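Take a look at the structures listed below.
Just so you know, all these numbers are worked out from the coordinates, no wet-lab data involved. Given the structure is predicted, the values throughout are model-derived calculations rather than measurements. Cβ atoms are built from the backbone, for glycine too; each structure is taken alone.
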Structure 1
Amino acid sequence: MLNQEERVAKFFDAISKSAQDRHDELNHKNTEMLNVGLKKAGDKARAQAQAMVEREILLNEQELNRTIAHSTVEKRSELTAKRAEITEKVFESACDKLLTFTKSEAYEGFLKKSVANLAKIFPDGEVVIYVKKDDEKFTSAIIEAFGRECTVEVDETIVIGGCRCKAQKGALVADDTLETRLESQREWFLSNSGMSVVL
């Protein structure tokens with residue numbers, strides 16, 4: 001039989017082994033729990049970091065889009081203003097050339113042809129032909145070109161030249177002033193000048 005010391009030693013060994021096994025098991029469980037906790041914390045931290053990064057990217061994109069939109073509006077406005085400025089210069093130059101034309105010998109022929117065309121629109125009835133102040137000197141040539149009786153009057157709104165014809169009875173008006181002809185070219189010019197504002 002085993003003596004008392006051997007039994008105590010075996011008992012102590014058994015308790016030690018059981019304690020060691022229990023310690024190892026607890027240590028393993030703690031390690032697993034710690035690893036699971038660390039993984040969860042890491043996943044959560046990564047998710048939070050990813051969300052922060054995505055939010056920052058979104059905010060930066062929004063700011064960039066605002067900046068681009070503002071810049072686009074600003075540049076479009078500048079281009080529109082520049083286009084208007086160029087258009088005005090072109091039409092001022094054209095106006096100057098038309099005024100020069102009205103002082104030439106060819107202008108009287110133009111005016112007579114214009115009046116003859118207006119006579120086709122007004123084949124009968126009393127009419128008034130309006131001209132600018134400087135064109136009053138062409139009154140007899142205008143009446144002759146019209147081909148029948150008409151009245152020629154000065155219209156202060158006609159600045160460049162040409163004429164406007166109105167039936168004395170009724171609302172029919174035909175405008176063949178150089179101002180109207182020039183202004184009718186503005187839309188064509190804007191469409192065909194290659195100065196469209198597209199950004």
Structure 2
Amino acid sequence: MKRVSLWSPKGGVGKTTLALNLAAAAYASGKKAIVCDLDPQQSAVDVFNDKQLSFSVFKGMPPVTPYGDIIFYDLPPRVDIQIEGDLVVVPMRACVLDIRAVNKSIRHVRHKQILKCVNAVDVRRHDERMLAMRMYSEGAFLIKDRSIYSRAISMGKTVFDTDLYGANEARKEMLRLFESLYSGLHAEASRVAKS
């Protein structure tokens with residue numbers, strides 16, 4: 001089973017929204033996905049309780065590892081916690097304060113495979129767009145600011161469970177991110193197996 005943590009030292013950067021939509025992207029790609037909500041706010045569990053998701057969400061760490069192809073850990077915005085998983089997706093906003101906070105805290109996950117994700121990029125704002133493009137040139141993945149993400153979550157769904165305006169583009173974006181991290185996990189597993 002592949003294990004992916006969504007972690008950032010900053011709150012409000014979209015960890016839960018990304019965890020739920022990445023699990024839905026995994027499911028859409030034929031994988032059995034699971035989300036473990038380790039954040040005390042339990043927002044992923046709240047969405048799951050609406051009973052409209054195509055995958056399971058566990059409150060906390062289950063005592064027995066559930067069967068699946070990939071598990072996503074939705075972590076709280078703290079640096080004094082155990083970071084689970086083979087890969088860490090580090091969401092941040094295209095803002096100097098977020099980038100500085102991540103760069104100061106990234107040492108906590110240096111021993112892991114890391115994928116930085118600049119989330120909710122508003123391309124209409126010049127400074128934000130330029131900062132996001134700089135991060136992209138350094139290897140970060142970009143997710144555009146789309147209202148469909150919050151609309152879907154407010155209905156207890158992901159962008160894969162609705163056909164509202166913007167959902168198709170958001171699904172493509174999430175599938176690209178999922179394929180990128182999943183292929184990275186396979187490449188790392190192959191590299192480790194050969195060594």
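Starting from the value 25: which structure in 1, 2 was relative contact order in percent (Cα under 8 Å, 6 or more apart) calculated from? It was calculated from structure 2. Of the structures labelled 1, 2, which one yields -25500 when helix-only ellipticity at 222 nm (-39500 (n - 2.57) for each DSSP H run of 4 or more, over all residues; to 500) is computed from its coordinates? Corresponding structure: 1. Out of 1, 2, which structure matches 17 when percent of Cα pairs over 29 Å apart is calculated? Traced to structure 2.
For the structures shown (1, 2), mean count of other Cβ atoms within 10 Å over residues 23-30 is largest in 2. Taking distance in nm of label points 7 Å out along Cα→Cβ at positions 127 and 183 as the criterion, the highest value among 1, 2 goes to 2. A value of 19.0 was derived for mean count of other Cβ atoms within 10 Å over residues 151-158; which structure in 1, 2 was it taken from? Only structure 2 yields this read-out. If you work out FRET efficiency 1/(1 + (r/R0)^6) of positions 7 and 103 (r between Cβ atoms, R0 = 35 Å, to 0.05) for 1, 2, which one comes out largest? Max of FRET efficiency 1/(1 + (r/R0)^6) of positions 7 and 103 (r between Cβ atoms, R0 = 35 Å, to 0.05): 2.
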